[in-house]
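Engineer: Following this line, the structures themselves.
None of the figures in this text is laboratory data; all of them are computed from the coordinates on show. Only a predicted model underlies this, so the values are computations on that prediction, with no experimental measurement involved.
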Structure I
Amino acid sequence: MIDPNKPKIGGFQLTDFVQAGSRHAAKTVADQKSLYLNQDGPAWFYYGPLYVGLRAAVNATDPQATLDRVVKQAEAVDLSKGLAYAEATRGFMKLRPSKATGVPVKPASWSEGDLTVDMRNMLGLRQPKGELLYVAAYAKKPTLTPDAADTLLYLMETVVDQALPGAIPVVWDLQRGKQFKLASNTNRAGLEGYVRGQAAAYLVAWKHAA
């Protein structure tokens, strides 16, 4: 049962909030709340078939053919959706390490106060030499900002032992074909304070949203 006072959102939704900046943050949360309380299901299902396709592609004999089918199915429903999927799959093929294979990722979540952030649609990859990657594939059109990428990377690093122990968290901006990682010298304490502050601000905006 949905509790409107204790929202459960995805990592990408908190990322969208950070991306929006102070001017548009309240509208972003209001839109997300409206969709969250919609009994027909949240609109972030827009990318649901894409993420299913990405998971299938990592272990497919022909990953490009697998993704082409996903794009064609999206095009049949909505041309603009098909174009968005096509751009995302191009970025995925560019960023996917050669000969990497998919590995299962366990559910994981992070919380701050009454806000729970579920790490949805994360991918697990094993590279040929055994290194594991815990991947957030960001598919939306707006360019991912460093602050937004760092927010998502912090969340991933915090939960990686739940989701895929020993893996390196990475964020892929699929539309740009760009990868983000946290630098070894990143001030983790400072980043934690920033993300928790963003989560608290999200909750305030949520409680005031109609």
Structure II
Amino acid sequence: MNLKTIFQDKRIVALAGEKNSGKSNNIVSLVVDFRKENTETAIYCYGFNPAVADMLKNYNVISVDSLEQLIEKRDCILLLDEFQKLNLNDHRYRKALNEFVDFVYHNNIFVLLSSPNIREFNSIIGSKIERWCLKTVYLANCINGSQLKKAILDYKGKFKTLNSIVVPADTIVIINNEKEMVVKCKYVQEADTKQKLKDLFGQNPHRNPQQEKTQRKNAGTF
């Protein structure tokens, strides 16, 4: 069970990676894999693309709009995408962050944090993260003095490339004190919202070259 491998005995884990590195698809894959063996544990998500959140409903994952909706929840897994919207990495909200950490521990909750922007992993939120799970991360995009940058610099595994870490889309690297751990995630096509984006520079699929030629000729431009 990959999700269990990622958490083990840790409560607050971060999945860090550059944009388009496959983070959201990996998270969905982790959920799909988890539900094959466990259909009872409650899972809540925040900040996901609406299409992905809708898809997760099929796996009994409940979408929430604020942390307040979780006040009475316990014994659950919490998936926070775009966690920065909750101001958990803002120094002005340190009290709220500490209260959130207490809430996690007192209520038997496991949290996976993610963000589309590497720079959101500053030293404030980094001080609460107990394990780093990495996708492709470029050192230049890390905040100076952050725990994430230190993790990248300290990492000496096979995915290290010129002080950065380059990881395939179907792979998550778990930074672990004892040994490097790698989790493979199956691609979930239904969760890939980017494949539905229009190719703004591609050929018009409804284009009729012969008709266009006739129209140009009739207009005297050919």
Structure III
Amino acid sequence: MSIIIFNPQDRDIDSYTKSLLTDYQDRLDLVACIGGDGTILGAEIKYPNIPKLPIKSSDICYHCPKINLSDTLKLIEENKIYPKEYIKIEYSINDQTILALNEINICHKNPTTAIRFSYDNENYIADGIIISTPFGSTGYFHSISQTSFREGIGITLNNATIGKKTIILPDSFEIIITLDRGPAIICSDNNPKIFDLKANQMISIKKSSETAKIFQ
């Protein structure tokens, strides 16, 4: 057992927090995420399946709880509080399966050119399409759709030629999108893995069997 400190931006950690994390270093199995929402996403990519404890050190952290760190660590050790499980979504490409805690984004590779794609037997022209989890629905998805949700999987179009269409589906649904014309890319969260999509390429997006465990 050990506490992993994930601090990719090398933010300052006050001496009190350092002391507490050192004290519990070999007593708990979790990732202490120093930063904001992006830090949680990065930690989930690097350390999947290990519970995350967000410790706010950024102005933007909707998912950082207001905690008394000493009390929280003690309660975790005593098994009196548990992490909340959040669904992830996934897609497969080039023999790789990519998981996302926030969203999967299919978008134009050239910002001056829209893409054409289809899903659910309808054709669209837009800058892209975003598929989001409830965890991610307060971020990029919300900035485009002005919608957030607590259950299911959300789909919204980015700058479509027809009216924006935002829907929330049960998380049992598999979403199949076909790129009719690009150039386009597919990416997820703040994952550095970005893939080019070819014309007529089909992408299947669905709920993953893996979850993210985050103390909230």
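Engineer: If semi-axes √(5λ) of the Cα gyration tensor in Å, for residues 18-137 alone is calculated from each of I, II, III, which structure is the one that comes out at 22, 19, 13?
Structural biologist: II
Engineer: One of I, II, III was used to compute helix-only ellipticity at 222 nm (-39500 (n - 2.57) for each DSSP H run of 4 or more, over all residues; to 500), and the answer was -7500. Which one was it?
Structural biologist: II
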